[in-house]
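Given below, in the form of structure tokens, are the structures.
A short reminder: the numbers here are calculations on the coordinates, not readings from a lab. Nothing here was measured: the structure is a model prediction, and the numbers come from that model. Cβ atoms are built from the backbone, for glycine too; each structure is taken alone.
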Structure P
Amino acid sequence: MSDLFVIGVDYGTDSVRSVIVDTATGAEVSSSVYYYPRWRDGLYCDAASSRFRQHPLDYIEGLEETVNECLRIAGTAVASRVKAISVDTTGSTPVAVDRTGTPLALSPEFENNPNAMFILWKDHTSVREAAEINEHALKFDINYLDFVGGIYSSEWFWAKLLHILRTDPAVRGSYYSWVEQCDWIPFLLTGGTDVTQLKRGVCSAGHKALWAKEFDGLPPDSFFSSLDPLLSGYRSRLFTETFTADKAAGNLSIEWAEKLGLSTDVIIGIGAFDAHMGAVGGQIEPYHLSKVMGTSTCDMLVAPIDEVEHILVEGICGQVPGSVIPGMMGMEAGQSAFGDTYAWFRKMTTQSIGKMLRTSSHIDAGLAAILEEELNERFIKEVSQQAAALPLDENDELAIDWLNGRRTPDANQLLKATITGLHLGTDAPRILRSLIEATCFGARAIVDRFNEQGVPVKGLIGLGGVARKSPYIMQVMSDVMQMPIRIHRSEQTCAAGAAMFAATAAGIFGKVEDAMDIMGQGFDAEYYPDPKNANHYERRYQRYLELGNYIATYQTINTAETSPVNN
């Protein structure tokens, strides 16, 4: 295994990161990050209507730039020994493609049409379509939502497709198929020209597109055509076979080999979602909840299939054999806003101050920019320290964390957040503390659901930027859960997981568990619950549940007949 290298590519919400990893040690040889310029500039998005779209050029340009930068840093000796590339992406992030598998936004006709671009995971414009799918599924003897927790989400494949078909006749008349980003990037790298030959990963297919072996693939055409005639016959354009991420999608194409300076012998692995590969990069263990904590959270759990195959956990984001580790059941849950919650609070608090700095008559533009950047960088850290110093009181401000709807348990993207108990003594540290507690209570609700449904959560693993950079948040998480939480050493567990899958797809390891053992970096921190806070947080958690139930009931009644439909 010595002197063999692989590349892991991690497509996040704001950027793409590539890493070159030594397969003998798991050591990161080089890395590079590319921030999507069109996304950074807010193009094609409208937060007020929950529309979040990304242009495929952001992905293509970022792929080429980061891999080339990694290879330049690593040197030609390493480049000549790169054996494989694997990719993870956000999801569900699908796009309309033509028969060749080319996203419509790459054609002049659609280059500025948001509906022809990738529909980012956090896009909630298809809430009505998701509600219709949930109602429609009740009409059948077979429950085609069984393996996605019984509730279909507006964040997922079919709801987004139906919404685009209904709202954009031009896209409807030009598209041939609908493809997840994690499946399309490997297709791009292998030079695919026929979308019917595109290999779909079991991860995206099972968790978001209703694929299951029990259905012999996707639900039948009758399910979709009776939902809306626009979907009639569409199933035949998709797939029946799926692949685990330890398999090869093909070899690097001549075109991309020339762009990257690599050999066409380089293996391209099957793609998967970031949290699933991140769980592998973070060395997930059976019955341990692997929490990838970034803008949102994705909570992954694996268990031996024979121990859980007859359990259907309600209200999660699916349970799919092989979606995380081939041969094991992969279960997904998560929160639609986690880091985004804290980013919203920072932006809400500092944005107007930044604007005033930029327009001040007392300082120049250069100093104003420096001060604004410093303010943004220090805000959450320093206010968190102030929040941590506050005494605990059961009657403190209480928040519900649904700033981007509720993902799990029981998906409902129409739900909104709330803060109660405000008074004239409420300040920034107190509000931030209520938001931190709320995100931790939301995480606790997920653990409770697994436990209640017969899948015991035996431990917690923290991954991602929030886990590594926010000790106060992790301590509150441990106190609320009344469980220790281990923090993985790697700052790039998703990219590391992709590298492990690349090494397995290339045959360097016989199974991904072997790659995890050799290439894993271990843990470097652990937070333990403070017993004296247990009763306080338990009472607060019960109040969180009561407030959440009240808010959900109230909001459901008031939005039942006014659900938004946005382009």
Structure Q
Amino acid sequence: MTWLAETAMLSHGWRRFLLLVVAGAVAGLSIPPLFIVPALFVTFPFWVWCLDGAEKARGLRRILGPAFTIGFAFGWGYFTVAFHWLGAAFFVDGGIMIALMPFAILALAAMIAFFWGVASALAHVFWSHGPWRIVTLATFLTIAEWARGHVLTGFPFDLLGYALTPTDEMMQITSVIGIYGLTLVAALLAMTPALIWPADGRGLSRRLLPFFIVILVLSAQLGYGYNRLTGTKSTERQDVSMRLVQPLVYDHADWGNANPVALIDRLLMLSDMRMDPTDQGLADITHLVWPESSLPFFLSTYPDSLARIARLLPEGTTLLAGAPRQQYEPGDTTSSGPPYNSMLAIDSNGEVIASYDKSHLVPFGEFLPFGPFFAQFGIKQFVPGAEGWAHGDARRRLMSLPNTPAFLALICYEILFSGDLGDTAGAQFILNITNDAWFDGSIGPAQHAHHARVRAVEEGMSLIRAANSGLTFATDPLGRITGQIPPMEMSVLDVRPHERLASTVFSQVRYWPLLVALVAGLLISLVAARGGRRRIA
């Protein structure tokens, strides 16, 4: 290990770049649902060692020089592995899109790796050669992870902290510090082997101290999680009974070929199916849930759809369905502007009584940034809709329907934004409808589902998730799955949300403790760097 550390320190040029790309790719194996957690501890020390040996630079090269390249290379490897599953969407259209897929994945990984490159460069400005240097790098890396989750609408998939949530027990710490707080912890722990090697003449007991600290922290995380799971009572609500439909609708990829009559036939058949002799169908169901894109057409194009839905629903039952919604100006009978990707609430009279419009759209997926420019090259968003999709109002995520406790409505990847879900104070549970069929056959749907479960733990609310092709499931407020449908199975699932927990530490204080920790990390870095310069002088 001492030889590896010294080799990393002395490496430079393309050899160092290649070394870090490979190390980052191996680190990417720690993402959900792979969870090869030891990969973090094997690879992150190389980032530290390479910064130990990085050349000093002046002016702009101090920011975009060798230290930037070190972080960028590591991040490029990491995000290429972490986001490789996005390539599955290119197979939907086929043709030239398949040929473009590798370049698109590498380009996306490079864009996200830019954040890690900047973190590495800034860390090197405050670099010291003592144990505090891992605090410096972990602090700037956490800031970079926060930035990529928020800048330009944000893309918070596979934040580093998710690597430390492979079990129900290990998830529970996010109820205190959130996923960004756990990202800081994961970065610090992953870098500790850089404090053990190279030996530098230090005694074995002194060098192994960081190893025992890692064991202590992980044990404490497991112990807290075990105590929370065994000591927290979770009770099902008796006023809400939900039927989740997993319909395997693939017409979302091409609206022009969608057959409204056939789709409604399938959805109605599934919705009222009997799973066993005691199953009463919709007779004892208060809410029927159809996932995102289950109706890939405007209801106005098939006027009988609402009438057929009304005949299906018993009195007092409400349908919550993923469907596009057109914009109308007051007093206007024709639509104006791009449509919304919405969740529609339809009562037993066949009337749309409420709706939520997705506010956090996927760049290039549901809207095209700088659309006129990219249109010149024939580039369009993946999800059909000639004009793109309109952004809804994020303040309207809380839905209050007749005879229904208020709940938080989230569509697709809106569930990823930790601490930014909307008016969580008034919500009793989370309803997340999604369509991950674009990524069938990859790890994407399982990864998305895991991220959603962590939101339930953070907020202390039950999660109800209806997915087009999987994973459809329900959790209690501790993130434990209480019922699910296997992926790629056309079926239904009857569930009840659980009572919301009184509160979690995270739901009360959000990321203020993390902000204090990051400020402390910056101060420690400044003091350590100044102390190192004085010793050299």
Structure R
Amino acid sequence: MHKSLVLLLIIYAGFSPELIGQNLQLKINGSNNIETKVIDSVSYVKFHKDVQSIEIEIDTLKHKLQSLGYIEYKTQPLTRTNDTLFTASLLLGNKYTLIKIDYQPELVSREIIELISDDVTDSYFTMPFENIESSLEFINLKISETGFPFNEIKLSDFEKIGDNQLKARLTLKKTDQKRQIDKIIVKGYEKFPKSYLKHYLKLKKGNTLNLTKIKSKTNLLQDLQFASQIKEPEILFSKDSTILYIYVEKNKSNSFDGFLGFGTNEETNNLEFNGYLNLDLINNLNFGESFSLIYKSDENEQKTFNVKIALPYLFATPLGTELELNIFKKDSSFTTVNQNARIFYQLNPKNKFSLGIKSTQSTNLLDDENPDPFVKDYKSNIYNVRYEFLLRQNYSRLFRRNASIDFELGLGNRDIESTKTSQVIAQLDAFKILNLNDRNSIFLRIQGFSLFSENYLENELVRFGGINSIRGFEENSLSASFYSLLNTEYRYLLSNSVYIHSIIDLAYFENDITSQKDKLYGFGIGFGLLTKAGLLRLNYANGKNENQSFKFSNSQIHISLSAIF
């Protein structure tokens, strides 16, 4: 028992944080109990390794007390009470709680002063004494944002005007001329598109030097797919120039996305496969451009080909253009070709507006022996306006986008054998991720489409169903003149690279050709796995309409892989 006690004392002596290199103790007293309590409330380090550390701690405490208004304190010499205890005495004296500061509006504007004080006139302002240091730092920051980073604000001509009040004058020491950005140099990714500096970051030569705004603007680089900031920007000052350095790296932003789906054909009871390929190439020419190619083939003998090119900031202007070609073929019934041309303006990294025209030409492939009165040759021109919103969450490896809105409204005419029909088209695609905590989140997505027309053709209706709309149904197996859709998922992160989720989809659609109105439901589960090749997703869902009973044979399994390269 005795040996155990000795061993315990040795362990305590060897590992106690108060004894490891901290064998000197500091005690600081005031002139009375009240002052001692004030000193203790400020707090100071009591255990030190040497005398020099004790002296540094006393100086630190003095600065804290000055900031609180004890500017008339007096100190007594440091005394050594015994081998390990040092004692210091501080006579705090009067505490100043308020200060009146005279200032000149031509040096510091009243608008700035009103941000730090509630009692402001054209010649002076008052504030609590303990706010002096932070307020001077704030004023200095605001002055530096006007292009004077080296000018200094300080207080002078102190005067006592009451038992606990002081008076002082705010002075400005000019040390340099007004600075502006003379040159911008990008390091790390030297071929970074210069148009993005001017129009996306809104940084250009001649801008007044504002360090706060520069940091805020360069942080927007994190919202780009093809580039990111690797360190804070830096400024090189010389006697007659100011150079801004921005540190950027090029990201892998090309993506390949595809999925494989299979299910049982209700008529033949055979297993059928479907799928699609989606290729996105971004900034391969160091222009910020994007190229998208989609090819889709599904079990309903439908084929889709879509290619889109987006060119931002054309001719060094804030405007860009999008060109799109879409070809859709429905078995041997018809072929529809859509051509889209848009001019867009990127208001900021999150918001984009565009105006465009969509030209459509559809061809009836049915022979005269098997005519369909609702499939005809037609042409249409729709003028549209579009709004896009995107909010990223770059901290997440699995879900890089937190919210999105894509709304488009179009107005135009459809021509059938010289007969014109006015049409209006509205469509919406929006989603939001509600992050409950680090592991749990809820995904909500709304889709909608509506075609307003006097009459309708089968080959102009929208087609939906499948992994990118209502799950549990075959790809593009549903046609509608109007539909609204809600996708929901409850997501749970098993790790930073694996998640599981529920599937609950609800939809309502109308087909004015067949006078059909129906409600659809999709239920299932799924998981996602982030691999070296990309994000692998697997969904199992069963779809049914309002009057249909649940059948396992109606289930659909969708597998997709999104790879970044």
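Among the shown structures P, Q, R, from which was the value 29.7, 107 of Rg and Dmax of the Cα atoms in Å, for residues 120-399 alone calculated? Going through each structure in turn, the value belongs to R.
Given 46, 26, 19 as the derived value for semi-axes √(5λ) of the Cα gyration tensor in Å, which of the supplied structures P, Q, R does it correspond to? Going through each structure in turn, the value belongs to Q.
Out of P, Q, R, which structure matches 4.2 when distance in nm of label points 7 Å out along Cα→Cβ at positions 48 and 512 is calculated?
Details: P: 4.2; Q: 3.2; R: 8.6.
Traced to structure P.
From which structure (P, Q, R) was distance in nm of label points 7 Å out along Cα→Cβ at positions 144 and 160 calculated, if the value obtained is 1.9? Computing distance in nm of label points 7 Å out along Cα→Cβ at positions 144 and 160 on every structure in P, Q, R gives 1.9 only for P.
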